Structure I
Amino acid sequence: MKIATYNVNGIRSRLDILLRWLKEDKPDVVCIQELKTVDFPSKEIERAGYGSVWQGQKSWNGVAILARGQEPLLTRKGLPGDPDDSHSRYIEAAVDGILIGCLYLPNGNPAPGPKFDYKLAWFRRLQKYSAELLELEIPVVLAGDYNVMPTELDVYKPERWEDDALFRPEVRKAYARLLTQGWTDAIRLLHPDERIYTFWKYWRNSFERDAGLRIDHILLSPAAALWLKTASVRKKPRSWNHTSDHAPVMINLDVPRTGGAG
């Protein structure tokens, strides 16, 4: 099963990019972030062969899960822990016995400040909920734009990012705490020492110079990590005209035919 995460940076304005990539790479499940709309193109997605669940927000945020040839079974909209949080940043669905959580973690800049405080609070909520997911002892995938560069290996010229909300020690420690719970960073498991990026700014030929960041991650519960075969950044879509500043990240799980949940 091929599972991907992709921050599309506006699904309406990049729909042609998304559909082109779906046709070329044929992922089975896709977690999408930054829809930036309440008008989700479900009909166009369906014509491409994918069922979908989504949660939109006007002009900002927004998350969705696509499943090839079937409808994802929606299990949750919104991250628990703050009933007053109106941001569309988390959605969850079951696909073929695997629980898929799609997330878009807050950026947090400028830091310090209220936006950074919100980011850390959201991270704490994620840590609490992810621990509950692990207690289920089922295959779970938490995929999305975490807005975190976990280590210096994940950022071009790390000295330039020391005070940024994506690289501050508090944020990196928050991500590390997820891993110590028992989650596996798919890219780092298979590529422990490789400099890999998933995001490149639009300016100064960042993509052409490979001056990027790794902020899009796929975390696996122990049951799902056992099935991991490949993990890669699909850089080709980032080279297309009018594309997102992110590239898709995709893993391949060798799921037993008897069913994902066992």
Structure II
Amino acid sequence: MIVEMRDVRYEYPSGEEALCGISFSLETTEPVAIIGQNGAGKTTTVKHLNGLLKPTSGEIFIEGIPIQSRQTAEWAKTVGYVFQNPDNQLFLETVKKEFEFGPKQIKMSKKEMADRMDWVAELVGLSEQLSVHPFDLSAVEKKFCTIGSVLMMKPKIVIFDEPTCGQDVEGNKRLKRIIRELEQQNILCITISHDMKFVAENFKRMIVLRKGSVILDGTREEVFKETEKLSSSYVSAPPITRLGQALGFDQLVFDADEFIKRFEVERK
């Protein structure tokens, strides 16, 4: 899966520039996190990847195909978008109908739909709620219902917009499993998030935006070492990472186990 953005600029009707020449390339299905302060241009950027927004100038390609060459409805088969607020995506009477809606639009066979339903429902934890009205689900379950409805479409790219918003501990664990499963299925996962602990645990590559421009693009180690640039984008490393930095660790740590191991090494 190859995704390219080349010098993409986007202006609001007011003339305000939201993207100021965004360029990056994604050439594997390794999960990628896009981070930055509110108003940095994160959501505006990813909404260009399925045609929800059209660039004022610049070029966007998915597998070498220009975004502008197809309608948004066509790109929906390739690029699935999970909005931050699940209420914006749910509109049918049962979870099962939500899962079936997209596949029916693309003429998926009944057998493939049924097989995929079993896999998706299990993955998102809603196997026992297929007959439930989506608005009778908990806030966490609603989020997974929208994720499930997108995955039913067999996308090659899935975009999560703030997936940890409103999640509990178990929900975050399930999200982690979903992201890993997507990579194993060769599906590119692009995630917008303010949750740096979640980002550090699940994404090896990060793209940092500030005021509509890319200021950092690299591995989590490369990005979180750039404390001054991160500060300028109002982003900071996870607390345990910052503690390790404050203690002078010569390697960055991202969870408690790594911290303990590195602490023992540093003491010797």
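Read-outs throughout are calculated quantities, based only on the coordinates presented, and are distinct from any laboratory measurement. The model shown is predicted, which means the values in this text are computed figures rather than measured ones. Cβ atoms are built from the backbone, for glycine too; each structure is taken alone.
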query: From which structure (I, II) was relative contact order in percent (Cα under 8 Å, 6 or more apart) calculated, if the value obtained is 23?
result: II
query: Out of I, II, which one gives 2.4 for distance in nm of label points 7 Å out along Cα→Cβ at positions 25 and 201 as computed from the coordinates?
result: I
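For Kirkwood radius over Cα pairs in Å, for residues 1-80 alone, the calculated result is 13.0, so let me know which of I, II that is.
II
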statement: Calculated from one of I, II, mean count of other Cβ atoms within 10 Å over residues 73-80 reads 18.5, and the structure in question is II
message: Tell me which structure, out of I, II, gives -0.44 once log10 I(q)/I(0) by the Debye sum over Cα atoms at q = 0.09 Å⁻¹ is calculated.
response: II
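Suppose mean count of other Cβ atoms within 10 Å over residues 9-16 works out to 17.1; of I, II, which structure was it derived from?
I
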- prompt: Which one of I, II has helix-only ellipticity at 222 nm (-39500 (n - 2.57) for each DSSP H run of 4 or more, over all residues; to 500), as calculated from the coordinates, equal to -7000?
  reply: I
